[in-house]
Structure P
Amino acid sequence: MRDRGKLGLQHENLRLVQGDIQDAAQVEQAIAGQDAVLSVLGQTPTSPKDVMEVGAKHILAAMRQHGVRRLVTLTGAGVEDPKDQPGLLNHVITFLLKTIVPQALADAVRSVKLVRASSLDWTVVRAPRITDGVRTGKYRVGYVGKGTGNRITRADLADFMLKQAQDRRYVHDAPVVSN
C-alpha cells in the first residue's frame, strides 16, 4: 500500500507493506511467502496512465516467481465480460466511461487481459459504484445486466474479496458484486 497509516487495521495474520506498485522489486518482496494476493489497484488523478497494467505485470511475475497461485483482483464493472447482458443504461454508462475516463478504463481493460491470460487461479471482481457503509454480508453476485445492482459498500466488497481468497467458485471468472 502507498501509506500504511491510512488503513487503521491490525490483525495477527495481516502484514502491511508500504511500497510502490511501479517497483517490481518491492512488489516481489511483498508477495514472497504469501498464500494469496488481493489487489485493489486503481487510477487516481496523479497516477501513471498505466498503473493498473504495470501493477498487474509486476504482481503476476512475482506470483509466478514465488509459486503463489491465488489472485483476487478488483476492477470496475465497466470492464466487459462475455457473460454480461448489458441493457440500455449499461450501454450509456459504458459510453460515459469511455468519454470521461478513457485512460482509466483502457488501463483497467489491459490489466484484466493480462490476468485472464495468466495460468494462475484468478478471480476478477468487478464492482459498480463503491459507497461507504457497514458490512452487511448480503450482496448479489452476477454479471452486468444479470442479477446485480449499481452500487456496493466498501465493507461488503472487502468481505466478498476476502472470501474469494479461499472460495474457488469464481476461479477464472469475473463476476460483478453489488448490494
Structure Q
Amino acid sequence: MFRSIDPKELGQNVFSLIGDKWMLVTAGTAERCNTMTASWGGLGVIWGAPAATCYIRPQRYTKEFLDREEYFTLSFLGEEYRRELTLCGTKSGREIDKIKECNFTVETAGSCNAPYIGQAELVLVCRKRFVQPMDPANIPEECRERWYPQKDYHTQYIGEIIEILVKVK
C-alpha cells in the first residue's frame, strides 16, 4: 500500500537515490508496459513545478513507450532487488518479459493510470513535458569519447512530478 506525499516532503538524497540505488523507468499501460534501469537523472523544479529528468538511449525498448505515452514513472526499490535492477538494465524487453522474469507486479497511479512497479519503496509519477535528443556538438569531447563510443546519444525526458507515492510500512 502506498500513500501520496508532497514533493517537498521527500527527504532523501537524490544523488544517492538515482546514482547509487538506481531507478526503474516505466511507461506504457498496465496491460503492456516496459521498464528499464537508469542511473542518470535528476530532480528539481522547472516551469514552476517539481520535475524529474531521465536520459534514455535510442536503442532502448522503453524509449518507444516513453515516446508514445503522456505519463511515465520512476520507481525506486530496496537493495534486496539489486539482481532484478541489474537484469532490467542489461536485458531488453524486446527479448524477455522483464516484469515476469523479476516477479514484479504492475500497479497504476491515480487518474493517469501510469504503470509502476509495485515492489517499489518510492514512485515518482510524471507527466511528460519535454523531450529532446542530445546534440553531440554540445557534449564535451571527453564525455563523447567516454560515454558514446557507439554514438548512441541519449534523449532527455523531463516530466512534471504529478504525484509521489511512498510505501506504507
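Determine which structure produced the value -5000 for helix-only ellipticity at 222 nm (-39500 (n - 2.57) for each DSSP H run of 4 or more, over all residues; to 500), calculated from the coordinates; the candidates are P, Q. Don't skip to the answer; put the middle values down first.
Numbers: P: -11500; Q: -5000.
The read-out was computed on structure Q.
Given a computed value of 3.9 for distance in nm of label points 7 Å out along Cα→Cβ at positions 119 and 151, which structure among P, Q does it belong to?
On the way: P: 4.4; Q: 3.9.
Checking each candidate, the match is Q.
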**Q.** Ranking P, Q by relative contact order in percent (Cα under 8 Å, 6 or more apart), the structure that comes out highest
**A.** Q
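Ranked on distance in nm of label points 7 Å out along Cα→Cβ at positions 55 and 127, which label among P, Q comes first with the largest value? Please list the in-between numbers first.
Working: P: 1.1; Q: 2.7.
Structure Q gives the largest value of distance in nm of label points 7 Å out along Cα→Cβ at positions 55 and 127 among P, Q.
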**Q.** Highest-scoring label, criterion being distance in nm of label points 7 Å out along Cα→Cβ at positions 31 and 87, among P, Q
**A.** P
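Taking 18, 48, 28, 6 as the value of P(r) over Cα pairs in 10 Å bins from 0, in percent, for residues 47-102 alone derived from one of the structures shown (P, Q), identify that structure.
Numbers: P: 18, 37, 30, 14, 1; Q: 18, 48, 28, 6.
Of the options listed, only Q reproduces it.
No value in this document is a laboratory result; all are computed from the given coordinates. Just so we're clear, the structure is a prediction, and the values are computed from it rather than from any experiment. Cβ atoms are built from the backbone, for glycine too; each structure is taken alone.
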